[in-house]
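What follows draws every value from the coordinates through simple rules; no lab data is involved. Computed from a predicted model, the values in this text were never measured in an experiment. Cβ atoms are built from the backbone, for glycine too; each structure is taken alone.
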Structure 1
Amino acid sequence: MPVIALAGCAGSPGVTTTALALLLSWPLDPGRRVVLAECDPDGGSVLYGLLQGSLGDQYGLKNLSVAARKGELPEAFWRQLVDISGDDRTAQPEGHRRVVLPGLTDPAQAAALAPAWDQLADLFAGIERHPEYPHDVLIDLGRGGAFGPSAALAQRADLLVIVARSTMRAVQSVQVRLEALRGRVGEVGLLLVDEGPYSAGEVQKLLKTPVLGTLPYRPSQARVLSDGAEQPARFARSELMRAVHGATTPLRQRAALRRARLAPRGGSVAGGREVRTSAW
């Protein structure tokens, strides 16, 4: 029942694309669901990428600002989710649901969400106790969301993962970012997009950070997720999606181990802090 936050850096290949691939690949036990929350304060891309603007902006993160000020965010959150299970062309048993909280349509909207970040972090920490369906959570923080007011989501997650290319520019950017993040969130993992000359082993040794998965650099396949490009036959078995599916196991294991290690007896934690469970 992990809560995993994903963030990027300069030269990032697309945190949202990776998060969407994880959402569609995430293995679910019967009766479980997985939610992707697009919480990038610089603005989201799901509404006008994968969803092709078909929903306008009637759903999404921006609609939670008023509810947060009233203390009603846990109830309002569920009304803002978009079920994309029908877009997943792998066969899914009844009750398996993959849902998205679309992100902001304008970075200016982030200022109104100041009261929401901590409330969202509380909600995600207790979401496994949802009365109908326990949920796994993926949080898309974009390039800058692991810092500033939205950093509460990174700090309270079971695991923070940086998505980076294996290029010199990206590796140097990650190195600087890791120094700033370790003191705030503790353990950090990497998902490496294999575009540059450096191997996962070399990056792991240099950055002293575990590489939890290596993804192929396949722009045409990624555009299905980032831009809503036409989905080719057997997309779920494409090289990109197979690699992402393989990465779900180490991500889940690392998050579960960290949660178990940090959890006090009788308590529930995310990011090393004990939390109360929100009531629905």
Structure 2
Amino acid sequence: MLYLSRKMYFSAAHYYRVDEWSEKENQRLFGPCSNPHGHGHDYILEVMVKGKLNNDSGIVVNITDIDKVVKSFVQKELDGKFLNKEIHYFETHMPTTENIISYIWNSLDGKIDNCQIHKIRLRENDFLYAEKEESTLVRLTRKYHFCTAHRLHSDQLSNEENREIFGKCNNLYGHGHNYYLEVTVSGKPDPITGMVSNLADIDQIVEQEIMKKFDHKNLNLDTEEFKELNPTSENMTIVIWNLLSPKLRNLFKIGLFETEKNYFEYYGPEME
């Protein structure tokens, strides 16, 4: 089986409101997104299909065939639209990123000849995106940034072994990175709010459990978690999972960018 991804762009407006709720309750749950006049995003849509190689043509499916289905749907149904007011589906479903991606999946599934949709990713902005595969579950990823110093050094190794393994990262005085943390939760969108998890709750938990502990800190010297644990990015992903999972019951994955070239993922102990 081969996989092919196609990226497209569209702009749309929307708002999050439950008419039966008070203004205070809408503000509490949805914040500025509850503004009834709406707000908008430049979305990035990635559609990945899967199929078998055609030995004669050397391709799975012609890109133009994907465009005929996906691009025409996006241009007709989503691009330049006010979702709540112009798309019938969103008259009864909150146009959250989770519900939009479900709507796109259901609209496109089975419509592209000679292949199947494998995965859809929808980016609302640089710090928020949703993903959906064949399951009824939707994954939502929130991205955060923090700055941290550390020294890679293991007390289980000799000084010579530490220098050999970690090189300049074993510098006695440490070094630092701009880390980007991705926190992914998974679940079925709530039938009323359209959310897998409330972003405000995720933000608050990450702020309390991660940012306050690690941002602008020296991991080796300023944190309890790494006083006796080598602060490699591998260990960091596990520590972050252990800090967040008790409070985010639907936590699916931790992703950590140490640099633009170094990325690490952890799916919890059940996946080991």
Structure 3
Amino acid sequence: MLVAVVGAGRIGTPLIERLVAAGHEVTAYDVRAERRTAVEEAGARWSSDLSAAEVVLTVLPGTPELEALVHGPFLTQLHPGTLWIDLTSASPELGKAAAQTAAAAGIRYLESPLGGGVEGMRSGTLTLYAGGAPEVLAAATPILRTFAITIHHTGPHGTGYLTKLLINLLWFGQAALTTEALLLAQHHGQSPAVFAELLKGSAGDSAFAERHLPALLAGNYLPDFGLDRCVEELDSVEHSAAFADLPHPITTAVADLHRAALQHYGPIDGELLGPAWLEVQAGTRLHDPR
């Protein structure tokens, strides 16, 4: 099967490696010509021609890039019946628009944003949040299984993107509030490491506390994702909530924190730079003295 990949960045390159290892013929392309060497080293052929592909996977930085793709010549290159799987984290509104455009062109489209990051792609252990028709998901599943263990069907188009964004919103919020709590505990003489242990199994426990708090205490701000992309995702959630005329003061607070962090640090890599900005404002850093 000829599979084309559009986007050969942090996620796209290990995606290519996994598809090649699964026995697929793979072509790949990125707007950055300098990614050609990485594509070829991963075992794929560098090509922007999508006309012969049976399956096209797009994995782009975010909503602006996907929107430009949808409104550009991308879909005109695909023949009717082509299976298009998008792995980008994008806005639910764009997902619905992309679905309508793809349907008009006879393209089978599935949004399938991923959870698990670069390491999850390398190990083939990703979680996917698939929005679209059940029959399209069924057709896509053999390809998706080359890099994902868990595949959730979230519902119609838009719900896959929304689910990923809401999960990220909760994670960003948990990270920020946990940091505030730890800074207060540390101010009163309690070790953040001790407090982190006390969180386990308590009402204040969370996936962030279990999996990622140790990185924060070690001064690792998780540089696998850009701060500007974190803000972009939070902006999308806030926009959706405002459009639906639903209350979202906590969403806005989390987004504002990350916007302030972006203004302070600039568009550098680090998913935990919101908590880092709280440390700056507190005039101290959390630390694990053990």
Comparing structures 1, 2, 3 by mean count of other Cβ atoms within 10 Å over residues 18-25, which one has the largest value? 1
A value of 3.7 was computed for distance in nm of label points 7 Å out along Cα→Cβ at positions 50 and 226; which of 1, 2, 3 is the source structure? 2
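Looking at FRET efficiency 1/(1 + (r/R0)^6) of positions 2 and 258 (r between Cβ atoms, R0 = 30 Å, to 0.05), point out which structure of 1, 2, 3 has the largest value. Numbers along the way, then the final one.
Numbers: 1: 1.00; 2: 0.45; 3: 0.15.
Once FRET efficiency 1/(1 + (r/R0)^6) of positions 2 and 258 (r between Cβ atoms, R0 = 30 Å, to 0.05) is worked out for each structure, 1 has the highest.
A value of 3.7 was computed for distance in nm of label points 7 Å out along Cα→Cβ at positions 122 and 138; which of 1, 2, 3 is the source structure? Before the final figure, lay out each step's value.
On the way: 1: 2.8; 2: 0.6; 3: 3.7.
Traced to structure 3.
Please compute distance in nm of label points 7 Å out along Cα→Cβ at positions 26 and 194 for structures 1, 2, 3 and give me the label with the greatest value. Each step should come with its number before you reach the end.
On the way: 1: 2.6; 2: 1.3; 3: 4.9.
Ranking 1, 2, 3 on distance in nm of label points 7 Å out along Cα→Cβ at positions 26 and 194, first place is 3.
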Quick check on the output: 15 is percent of Cα pairs over 33 Å apart, derived from one of 1, 2, 3. Which one produced it? 1
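If we compute distance in nm of label points 7 Å out along Cα→Cβ at positions 154 and 234 for structures 1, 2, 3, which one ends up with the highest value? Spell out each step's value before the answer.
Working: 1: 4.0; 2: 0.7; 3: 1.9.
Answer by largest value of distance in nm of label points 7 Å out along Cα→Cβ at positions 154 and 234: 1.
Here helix-only ellipticity at 222 nm (-39500 (n - 2.57) for each DSSP H run of 4 or more, over all residues; to 500) was calculated and came to -10500; which of the structures 1, 2, 3 was it taken from? Kindly include the intermediate steps, with their values, before the conclusion.
Numbers: 1: -10500; 2: -6000; 3: -15500.
Label of the source structure: 1.
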